[in-house]
Structure P
Amino acid sequence: MPNALPLPDDLVELHRATTAAELAVGEYCATVQAHRRELHPDDVIARAPWDEEETAELGQLRDAYLEATLAVRAHPLWELARVEACHAQTWQALIDALKEPAAA
C-alpha cells in the first residue's frame, strides 16, 4: 500500500479553514433553532420557517464553507497524489493532521 504524500502547511491550513467553516454553519443553525424554540416553545410549525435575514446569513456561511472546500480540492498536491496512487492515504493523513494539536 502506498504511503501518503507529505502535507504542505498551506493545505493543512486550508483544510482547517474548511473545518471551521463547517462548524460555523452548524453553530449558526443550532443558534437559530434555539432562538426559535424560545419564541415558539410549544409550536413546531411556527418555529420551522426561517426569516430572510437568517436564511441569508446561512447562505453566506454555506458559501464560505463551499469556497473553503473547493480550495482544498483545488490544491495541486491532489494531482500528484492521484499520479502516485496515494490519494486515499494522503486524504486520510490530512484528516488525521487536524486531530493533532496545532503547532504553537
Structure Q
Amino acid sequence: MAGISEAITQIKKAESDADSLVEQSTVDAKAMIDEATVKANEMIELAKNEASEEAQSTVFNAEENAKKEAEAISSQAEKDVENIKNAARGNIDEAASIIVKNIL
C-alpha cells in the first residue's frame, strides 16, 4: 500500500508542478505580449513621425518648386509684355501717319 500512496503523492506533486508551470507560462506569455505591444506601439509612433516628416519635406519641396516655376513664368510673361509693348510702340508712328492721312 505504501507504494500506491507514494505513487499518488508523486502524481499529485506532478499535477501541482504542471499547474504551476502552466500558470508561470501564462504570466510569461502575458509579459511577452505586453512587451511586444509596447514595442509595436513605439514602432508605429516612429513610423508615423517619419511619415509626417517625409510628408512635410515633400510639401516643402513641392512649394519651393512651384515658387521657382511661378517666378520663371512671371519673368517670361513680363518679357512677353515688354516685347508686345515695343512692337506696339513701333507701330505708333505708322498709325499716326494713317490717321493724319485719313483726316486730311
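Each value in this text was obtained by applying a stated rule to the coordinates, not by laboratory testing. Not measured: the values here are computed from a predicted model. Cβ atoms are built from the backbone, for glycine too; each structure is taken alone.
Could you figure out which one of P, Q the value -38000 for helix-only ellipticity at 222 nm (-39500 (n - 2.57) for each DSSP H run of 4 or more, over all residues; to 500) was computed from? Only structure Q yields this read-out. Among candidates P, Q, the computation of distance in nm of label points 7 Å out along Cα→Cβ at positions 25 and 49 that gave 3.9 used structure Q.
Taking P(r) over Cα pairs in 10 Å bins from 0, in percent from the coordinates of each of P, Q, which one would give 14, 33, 24, 17, 11, 2?
Source structure: P.
Comparing distance in nm of label points 7 Å out along Cα→Cβ at positions 65 and 89 across structures P, Q, the highest figure comes from Q.
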